[in-house]
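Structures for review follow.
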Structure P
């Protein structure tokens, strides 16, 4: 009996290019790039990389805005047998240097818009053997030109890859304390996750067109918005920057059918004028991930735009998609849905014991999508697993139907006088207030109570609401221990490149750097 094996990313790309060669892979308002063109150009650049000495297992950094070149560069790196190390565009040079040194990158492909950042760290990166620049003029003369490499006539490398073991990418997690960790994702991890995504989202080859404004260096957009289309015959429309009007115009121009976003994006989109909303008529559904979607925002969006939002979830360590609400089945509010095909999810206690239905514990995941481990961190890798089950760090529960609910990040839970307070519960209530635009709740150490909840609140434009009124609203709807002891009104909340609110920045902001302080008399 022959046992089927998972193909590598290059094998999948070539098979898709052979089947859909003349069909559009990457869409723009006035042009498109076919699957055959992506395959040919990535083969050419892979050959050029091999000419620079790039071989199997070498780490190559990719520092690029959302574009066709990002997708082609990703493909050429893995076709050369190397490992992609995507760079977060919002990191400062010191943070980037740490990641590239930690990964031991020997090459760099960067977009010309990132040239200033590259200049700030490249001299300190001793392992860097070469750099390739995408587009632009007046770039560093010692760097190779990406467009010229696309015309390389050298033989295409065909390294022997073992999908179960060989790495395709190292994705660095943001990390709340200390340095970020590199999640090692194999070819099998990523290919299997694209297959799960295709099945769960019922994506249609040759028909669906995904609008990708989420940063392509981020795991969500890298897998769902980039690899899944390239490996399975869908189109993607990359947008470099989130601007509601631009996004709406591109959706209309390319006939996008699926929108990928994070909750903060949906919140902003709600404020668009009606003529922009009408441009979304081709979208059949939206997907939300990256952070918990407030129920109030979801209901408002679905009512105004007339299309469903399927909330899902998954950490970088899981390639990343683990679960999503069914596209044509029961969508449960506040749930991140059912496990995607081939993925198992269970709830465990701190001792590594599985716990029952409707009981809160740590969400753990098992499947072909689970990372190989953290790069050069064997102890941290061991700590992140219960046997074959990776620990996500999310607290949640499963209901009797198998739907998963995330209560909060384990590290975000607040303990007030010995009682657990889950910030998401408080935040859901705050989002339901008609005057509140955004909210985040974090814990602050307290000698008297252990910790106290602190709420950071952004009001909607032209709204006025006193902190005391917010606190009274919370007292009417929450348990005494859940009511924020401090409320700070802010002009905005810090976010990462994917639009996720950075609670660690709020914790570091210190006492009353901005806003109003309302302290509890008890």
Structure Q
């Protein structure tokens, strides 16, 4: 009898990660491969689907299958990958030809704000209320539909050649199985092209934007999309015929891996940006939050996201020359944390608006920009480092407050991602938002992919069995600095209101120059 292993691979903004998980839920092998994000112009963010997405999946898969922990298990049982789950960043827009060859780099999720004009034109054409009634969302930089229209208006040759407009995990699953399919959860962000109530494509009023045959077929994330083909097997090392589930974006996969399997639970993911996803048992459209289906049939989410977190601390570390020598990312961030802790809560009066790539929830303002306010000759590098970290914390607290405003305060918050290694950042968020966070002891979205694959092929029979595979760690509660940071938060919000018009005007002047 073979040993069952479940393969999960997640393609993130800066890294591809993979795990092999055994039938008890234990991770037996891990692998990762760094990559880069291209920012060819202000407000644009792209990945090369061949060299980043597909190469990452292939190399990580082969690395996992060759891991001595897998090949030398010593139990004399053959290794069998029972099922595969894949997730990736999204929603993205990737045009491909009929042979699944990308026609240009993929346009990434809400951090890519290029389609502002198309958002305005579609909103005017269809009506803001009509879009909300159909999609359960207003159009923002997180919406994929306007980005397809951007391609039509700005790259017509690419648009005309495209057989499909797909997202990241759709492309990977298609390369693995030949099936072009998208989960309902990701389709829920292809507004205004998806009807949340009926859970189907609805192109009414958008017939000139895209036709349904150029969009993937729809299914739930846990359904089996198809089996690994001979070509995909040769590239990845996965056996021909291995089932591959439809998969989803990284956030829902990571939410499941962090114990979010019951209504009211929330995952707060600290990555290159922050993303929060709350599970519900009914749709709950909201003006500020994003509504979409979840991974399990007949479940839903309310989601939110900020535009900068890890990307901003990367920028700051470079600016402060904390990458010098042979420092790894972990060492670099440790140095940044140590520097910030030389300052004090409130950073001696400094306030930072961390909107270096615009902002998503709750502002949905792609033209917002970063501001450092209150600088004097007495301020130090440590003060700037602390103020930037606190600024990101203020933005996360703003997004969390939108759930309170919607009457959907989460029952439990599980924190995941690279930012959980930064205790100052976690404490700042808990202090400002007055919210406790339990750190999920998980290897991330890739573990969620493996877990969902086990569920999708029936190895895990229900959500209770899914939860049994999950692990959690310590809880971070609001501390003694909460009151003073909450007072700073009011000034943080006032600073945005005071500078918004000027920043917008300067953004317009730059575009026209």
Structure R
């Protein structure tokens, strides 16, 4: 075990860090971003870290416990996830335990006895337990290396999974301002990160955003005019993924069960998972999927947190999720073993209608609803976007790494052998037709529309402008405008700012921000 005095002399001793990594964790090297995150914590700084699903977040708080030979307290939202990590650590000989409801008094007493011995210990607990007075008194005089908050996006109301109990975790900084906080999440925009920092009362935190580029994943989005097209594409995707596991995400419990029932008639080893199932049913399904009794799992977003199956070859979104954060986190469950895998989103106007219903029927405050509308618009624009999908994701999350073209998405390599091909029946819809000179804003359906020469020239001009403007603002191209808006602009050829108000995707904010730019571009024809 590493002695505290050795660490104090040189907290960034590279040889010592590498040795600890190998001897305690059996790893030959750090993954992208891990060393920078760990170094910040060992220096006593607060750190906001974003590492995508499968990027090795847990090592970032497990390593400091061993290296500093101290207690690390980990806040985690799921009992199953806590248990899995404790079991894994104990197999490595690293002292650890978790506190949760339903645990026997004897188990809890043993955990505290083990901690009292001093030295390395990882204690996992829920955010609710942090609010207990007895626990707050207990942490006052402990030698703690770091408070680690996993799934930290739950702190932010702008995040995709806000939880009230997480918003109260700022108590940690008030009780122990001397202990650094590591806030970790798999996906968070700069806005969400800023909100996390404010809500946790972090002190000038280092921001570390790494690992969003997954070179083994093929990203693909397909527009589906009807359910028949969608089902044909899904079946084709499964047929093209004969090996490994498959996850199919749906937007509602009802669709999850109906789709699973359909697939069970045609395929073997199909199951389903959603929050409406009993705890026993969910556990049974999760275990069957983990041990290979189920190969194909149809699920809502309730399935995923803490899931770590290496050979998921296909993640398909049968229905569009609520936002890009959810999409990326769920796609990230594919190909964790580094082998080629496909992430397919089937997008239809009906799916957007479902998400619209969820937002309008919500009782959330107006500002939260507005944020959800913006997030949904961003996802729709991503789906309709015409730039490299991996490059857009990296820019969206402000990853330290940027690329121009990935060479393995449906935009960069549309003829890839990895692309899910449309079956012949699905190719029948929609039928291409020549467009009229005008298309109304309220009834825009441009899929399959053919441009005339002038319209094509305008579309290409606008795409070039969008790419340059996105680079200037350091935002994804779809945040400026989606392809549907550019197509509508190309067809309408507006001649004034008032004309722009009738174009799909241009509201007051976009009009004020980009209106004159668009007029200038169209005036160059």
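Any read-out appearing in this document is the output of simple, stated calculations on the displayed coordinates, not a laboratory observation. Just so it is clear, the model here is predicted, and its values are computed rather than measured. Cβ atoms are built from the backbone, for glycine too; each structure is taken alone.
Here mean count of other Cβ atoms within 10 Å over residues 229-236 was calculated and came to 20.2; which of the structures P, Q, R was it taken from? Before the final figure, lay out each step's value.
Working: P: 25.2; Q: 17.1; R: 20.2.
Derived from R, not from the others.
Quick check on the output: 196 is volume of the Cα convex hull per residue in Å³, for residues 101-292 alone, derived from one of P, Q, R. Which one produced it? Let's see the in-between values first.
Details: P: 181; Q: 130; R: 196.
Answer by label: R.
Of the structures labelled P, Q, R, which one yields -11000 when helix-only ellipticity at 222 nm (-39500 (n - 2.57) for each DSSP H run of 4 or more, over all residues; to 500) is computed from its coordinates? Spell out each step's value before the answer.
Numbers: P: -8000; Q: -11000; R: -13000.
Of the options listed, only Q reproduces it.
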